[in-house]
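These are the structures, in structure tokens.
Nothing in this text is a laboratory measurement; each read-out follows from the coordinates by a stated rule. Just so it is clear, the structure is predicted and the values come from calculations on it, not from any experiment. Cβ atoms are built from the backbone, for glycine too; each structure is taken alone.
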Structure I
Amino acid sequence: MSKIDEYFDFEEERATIGTNELKNVRIEDIPLGNFIEIADIGEDDVYHMKFDGEFGWSGESFCAFVRHDWYRKYWDFPLGLAFHMDLMRRLAEFRGSQNEDITNIQFEDDGDWCHLNYEIIIPNDAKSLEDAFKYAVEIVDWIDNTVQITQEKVSGLINEVIEKYNENSLLKFPELIYKVRTVKDIEDKGKYLEELIARFFSEIQGFQVIERKRTKTEEIDIVIINNSEQSFWKSESNLILVECKNWNKPAGKNEYVSFREKLENRRGRAKLGFFVSVKGFAKTFMLEDLRNSKADLLIVPIDLNQIVEIIENQKNYTGELQKLYVEATTK
């Protein structure tokens, strides 16, 4: 039995291989008609895909078969899903025309789902599956990063309009805090709370709010580009997410899990999130956070009263946020 045969069970034509094993698999040993998915087993004993697609032969060429299948219902980026994936298709076409290493590009919008498939032709000097993986990932990342930059520009334009035509932007911090504390109407309170939270994080040097959204369930979502030159923040992810719950009960496990999924769904570009709760946090929120403490994502829980105290006492916003960050890493 050859080394590659160890990965295939009997007559199965597909195998799953972890990233730490790729260097041991020679491309020339992979049989025609067999395909390899790349995934690592996490601490939850579940496979986590490291590449959207699979690797195998297409005629005489070894290829990465890229498969993007995205569901419109859960799409929350400012540029619509169809436009987002059409731009990815155009970039793949451009890359293919210039380097002749992308072919068979197919895009389909069936209403609920959008599908984008294409093949990356791995160069002949790639000897191992690790070489092929790195080559394909570099191309996919270039396409993803280019589209993400476009999304951020669209978000920035939308946020500029919101700020320009938002009457709440004329209010000073003390007025906003007063409104948040005294206004009874839930929707109006949400507007003031959104402005307060967005304004607070905009005060952090190097943080640029590019997206803000208030949902029907009184959930406030804010996206920040991390342009900080401070060493403390510079090593963090390019995107930082903020969520605020304008609820009359503490945030619990379900809210933690939901926010964590939002971070994970940013395709590795968001590793840090701040969760602001008007009514504090239930024990289940903290327990779920502790259970995920070994992961590379960090969620910093902040009680709204902590932000109000920082503002009212005219403390150093950046320094106080850093303290909350450090506190979250030591719990």
Structure II
Amino acid sequence: MANLCKIFLVGAGQIGSRHLQALARVKIPLEITVIEPIIDAVTMAKNRLAEINGNKKHSVVFLSKMPKNVKKVDLVIVATTSRDRRKVIEEILGQATVRYFILEKLLFQKKKDFNAVEKLLKHAGAQTFVNCMMRTIPFYNDLKTKMGDDKLIYMVNRADTGIATGAIHYLDHIAFLTGCFDFNVDTSLLRPTVVESKRKGYLELNGTLRVQFKNGATFIFNNDQIGCPPEVIIYNSNVHTIVREAEQKALMSLRAKRWQWQEVPAIIPYQSVMTTGIVEEILTSGTCPLVQFSDAVKLHLPFLETLLKFVNTHSEKKYGYYPFT
């Protein structure tokens, strides 16, 4: 086992089990420890792992709780809900040296957790990335060169995703495209009814969210159009594109080509595929295209603070934390 890279996957639910499938495909031999206390999640993760013709050199063990006396871990993927994420990071770093973390989002439920964990990670010297994947997808990544520096309009219509859950993906992509992390959030067009999330114990918001970036970029996210296929529209003075992710294609019009519309491939890989390349790149080069933790914090806090204010205005119960994941 000494020559295997040691990987911890904490949380093997819907997202975590997809990370596990991706880890199975990694070409570098891995010693994978999956930590998941819920039996149904373990069963699902094992079934999904069995679907993959993975690297036979890997070892995989499932544990119900964090092992003790661990000295060193190469990479930890934390795919828990936001409520548990700080505790997991503290528990691991309390006993082991960790080279790299990949954290799922939304990151944490409490404002104080962001600063506390950032200090902890810095002190531990752990390079930490947040799993906002759009910037790593070739189609979305390539838009940065095509768009140039002109301010952009970015619109998302998708009824299959809640505002609180889904918006951070697009905020991160806009920050990647423009280099701007400073913005104001407008919740005036959200529906005043706060609803239960499909994840028990969390809340979700619906309607239209508008975000104005300080560099002039505008983001509009609407999830009210029931039955409408998910659609991402991005344009500025250099490019106009309409992306239909479910169809794996886009319409694109470029100023450099006299605005003639063309249908182009827009391949959006599954998480069970994308994580493979990310992990291989981290383990071989020490970095990857995912957003760094410190930049992700800049996106999370103003977004979550504004949503919390909205929830406390429209809900009988008042929250002292971010009830989202």
Structure III
Amino acid sequence: MVGASQLREVRFVELQKKLFYHFEKGDFERSLEIIQTAHSEFPDRIDKTSFWKCCLLSVQGDLEGAVAELQYALNKNYWWNPQLLLQYPDLKPLYHHRSFKNIVEECQCILEREREKEKASAKIMTIGNTKATSKLLILHWRGSNIKDFSPFWLERDDITHYSFTFLQSSQLFGYNSYCWDDSAIARCDLQQSIEKMDHNENPVIIGGASQGAALAIEHALLQELYTFKGFIAVVPAIKDINRFEDILKNQRPNNMKGFIITGKKDHYVEATKKFCSLLERYHLPFKLVEIKGLGHFFPDNFQSLLREAIEYISKE
């Protein structure tokens, strides 16, 4: 059963999807309405809603308003990873703004202080049918957590048919958000989660989005920690194609398939296609779904694609 807390998270994800859709279309008026709705319904998610509003104001040229929105959230003890602020394309107009630089510096100080204070440990959350034959281990994207990320994967019908185990990294990224930046720590987190999973005789499919998808692919191919049945990669953030080629040269996974979802507007789409060419060269079966108009985000029909992916990977 989906509890009230999970339904609330699903609602937040729905608003986020709507926002990104209208923002991509350049409908800034509708985007602002959605942000205001999210801010009203979720006063505890100012880290997200203020960041979204800042991006919206920035691309519209209201630099003072954009900086003021970040400062508003910062004054309420919400903060962001400095890398996110300095690398997010929508915030580029702010890069030389003195107040923006001050905010970045303050966030850097907070990050260093929080990393010293919080010795985070990996967390796992299992939802669904524990007796299901299809079991999935899911890795969140960079700058997220299992509470925010899990609703993208969960639908009422799927919860009764599959078992989902979500792994949250132990590496702090920002306010209530985590990442997989250190590969050695990520490996340890993954190993601990596999040891805790009740996979019995049913093989596990590993999946994820963005940075989590790239990590899922890597460990599916390596087969060091566990022999996964296959991988599901949503808009994988593939940065080093040579890393995957090195793995495939030395390790040929048997009885494994990949299912990859990307968007024609995703900034990693070309790297994803090169990776697929690599899989072809090493005769590893996979299916690529490239969606028109999709950027670096989940597609609207992800639930049907997820069921298709599980069926494709599970079929002998």
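Computing mean projected area of the Cα convex hull in nm² gives 16.0 for which of I, II, III? Source structure for this number: III. Where does the value 2.4 come from, among I, II, III, when distance in nm of label points 7 Å out along Cα→Cβ at positions 105 and 137 is the thing being computed? Derived from the structure labelled I.
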